[in-house]
1. Tell me which of 1, 2 gives 2.8 when you compute distance in nm of label points 7 Å out along Cα→Cβ at positions 29 and 61.
2. Work out the source of -8500 here, i.e. which of 1, 2 gives that when helix-only ellipticity at 222 nm (-39500 (n - 2.57) for each DSSP H run of 4 or more, over all residues; to 500) is computed.
3. Which structure, out of 1, 2, was semi-axes √(5λ) of the Cα gyration tensor in Å calculated from, if the result is 28, 18, 10?
Structure 1
Amino acid sequence: MQAKGGKDQLSTVQAKQDIACCAEKFPELVCRAISAQFLDDSRIAMFELCLDEGGLVKTVEERHYCLVPSDQISAADREAYRRRA
């Protein structure tokens with residue numbers, strides 16, 4: 001997991017190192033490299049990364065979230081989240 005905020009940017013070199021470290025330390029597990037970029041005061045972009053066959057870092061999935069106080073999350077929202085696979 002790497003996270004950056006402000007003017008700092010996510011690093012492909014760091015992602016490669018993180019994936020290599022996971023492969024070395026935990027060879028029996030599947031590495032799911034996650035990166036987060038704080039976009040402003042309330043938004044965050046999260047990425048799942050992998051290495052392609054040529055060793056280049058690729059984005060598997062990208063999602064954007066808005067951070068809100070817990071009292072703004074309804075019971076219906078929590079239940080919908082709980083039911084997700």
Structure 2
Amino acid sequence: MIARALDAGAKIFVFNEPTRGIDVGAKYEIYLLMNRLVEEGKAVIMISSELPEILGMSDRILVMHEGRVKGEITDVAGTNQEDILAMAIA
């Protein structure tokens with residue numbers, strides 16, 4: 001599917017749980033692909049329940065709970081998992 005989107009010239013990519021159930025090497029390859037897309041000026045939206053993955057890959061985080069946006073984090077480097085969880089349950 002990714003190859004098709006790349007071939008079609010997509011400018012926005014949505015990755016839903018992109019690394020769930022795969023080995024560490026494959027995760028690394030997916031992260032490289034996502035970073036390359038961003039470097040090319042493409043928009044990448046990643047949906048993940050793995051907080052370390054979100055913190056490591058994101059420039060901005062929107063925290064959602066029960067279908068509603070509960071908060072936004074623009075200073076990803078200055079935040080942690082507890083901050084995200086606090087937003088989700090507030």
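Since every read-out is calculated from the coordinates, none of them should be taken as a lab result. Computed from a prediction, not measured in an experiment: that's the story for all the values here. Cβ atoms are built from the backbone, for glycine too; each structure is taken alone.
1. 2
2. Going through each structure in turn, the value belongs to 1.
3. Values: 1: 28, 18, 10; 2: 24, 15, 13.
Of the options listed, only 1 reproduces it.
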